[in-house]
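Presented below are the structures under discussion, each in the form of structure tokens.
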Structure 1
Amino acid sequence: MVGSEETRLVVLRGNSASGKSSVAAGLREKFGRGLALVAQDNLRRVVLREHDVPGAANIGLIDTVARYALDAGFHVAVEGILHADRYGDMLGRLRADHRGPTHHYYLDVPFDETLARHATKPIAGEVNETQLRDWYRPLDLLPDGVETVIGADSTLPATVDRIMNDTGLCRQARQHGSSMPSGTQRPAGLAAL
């Protein structure tokens with residue numbers, strides 16, 4: 001088992017340029033300290049510098065970092081493309097092991113909108129339309145209907161507010177003045193940040 005009854009686990013999935021990182025950053029901004037961001041791109045591309053292939057090391061690293069943060073009393077937002085066939089088993093085990101509420105969201109953006117959004121990102125010079133099309137999987141949902149699908153018509157503020165309300169993070173942020181969840185100790189070194 002991992003985390004506590006008070007910790008919240010939020011999983012944000014979707015195709016490239018669907019807004020996952022922006023939503024995760026918005027959750028962090030709204031909540032404040034005490035919400036850990038576990039970003040697939042950071043762990044896969046920056047920390048490990050590996051390709052996204054079945055059985056890749058980043059899958060276990062995402063799981064380990066999320067579990068560590070939950071056990072340390074942080075709420076956790078895991079975000080990334082996280083294709084269901086490669087990451088679904090890990091996400092299912094994490095959901096089953098988490099003592100607190102777990103909420104899954106899939107940001108559904110049509111390919112034309114994905115392409116338009118991608119053109120505004122720094123990675124646009126490295127990834128062309130053909131590669132983006134190869135990565136794109138329409139409604140790549142996890143089994144058992146665990147995900148709430150949020151469409152491209154939902155604005156960033158509306159999406160962040162919805163997730164804050166759905167998960168109860170808005171109540172915890174108000175109760176604790178955007179600080180660590182109740183009953184947890186701030187990890188060493190965090191107080192100075």
Structure 2
Amino acid sequence: MKQNIKNELIRLQRQILQCRLCQDTFGFEPHPIVLGKHNAKIMQISQAPSKSVHETGKPFNDASGRKLRQEWYEISDEDFYNPDNFYIVSMAHCYPGKAPGGGDRRPPKICSKQWLLKEMELVDNEIYIIIGGVAAEFFFPGEKITALAFEDKQINGKPAYILPHPSPLNMKWFRDYPDFEAERIFKIQKEVHKILGIKKTTS
């Protein structure tokens with residue numbers, strides 16, 4: 001059974017990487033990004049890849065990713081990019097381009113319906129980590145990330161933790177809600193370390 005699920009996910013990922021549903025909308029060649037195996041311990045779901053990720057093909061290969069790995073999770077790049085540890089995916093698998101008023105466009109809704117929900121059925125993860133307001137709204141409609149970021153939730157009967165986006169553009173949120181980085185993130189970090197079998201050394 002597990003072998004069947006593994007093979008089904010591999011086939012699905014191949015389809016995702018070939019997807020060009022949004023090419024006309026974007027006006028450029030889409031570059032779908034997905035990383036992880038069927039048995040990944042943590043399924044991390046964010047909004048959409050950045051332009052840097054679009055260009056390099058490596059998820060969270062930007063300032064947001066460095067903050068996420070080094071400051072929030074406190075794990076190595078090797079642990080983060082290990083496909084047995086993290087299934088790294090977004091509401092939209094491709095960088096959606098810049099919005100007219102600045103910032104990136106919102107992820108096309110078709111992507112999560114076409115691909116993400118199927119991926120969630122095939123990945124046997126232990127916990128979910130949801131990053132950013134757009135992803136949080138998808139899973140918890142009507143609830144504000146200002147509250148969700150401090151709550152323990154569940155998705156599909158599994159623990160789910162919600163993070164604000166670690167982007168440098170989100171500094172106002174961190175100033176307005178200092179308890180997140182001062183207190184809350186350490187509980188999530190501890191859970192990540194426990195799931196990955198990381199023992200944090202103290203000096």
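Taking mean count of other Cβ atoms within 10 Å over residues 25-32 as the criterion, the highest value among 1, 2 goes to 1.
Suppose you compute mean projected area of the Cα convex hull in nm², for residues 65-128 alone for every structure in 1, 2: which one lands on 5.6? Structure of origin is 2. A value of 23 was derived for relative contact order in percent (Cα under 8 Å, 6 or more apart); which structure in 1, 2 was it taken from? Only one of 1, 2 returns 23 for relative contact order in percent (Cα under 8 Å, 6 or more apart), namely 2.
Here distance in nm of label points 7 Å out along Cα→Cβ at positions 73 and 113 was derived from just one of the structures 1, 2, and that gives 3.1; the source is 2. Structures 1, 2 were compared on distance in nm of label points 7 Å out along Cα→Cβ at positions 17 and 49, and the highest value belongs to 1.
Looking at structures 1, 2, which one was helix-only ellipticity at 222 nm (-39500 (n - 2.57) for each DSSP H run of 4 or more, over all residues; to 500) calculated from, given that it came out as -8500? Answer for the origin of the read-out: 2.
Bear in mind these aren't lab numbers, they're just calculated from the coordinates by the rules spelled out. Model, not experiment: these values are computed from the prediction. Cβ atoms are built from the backbone, for glycine too; each structure is taken alone.
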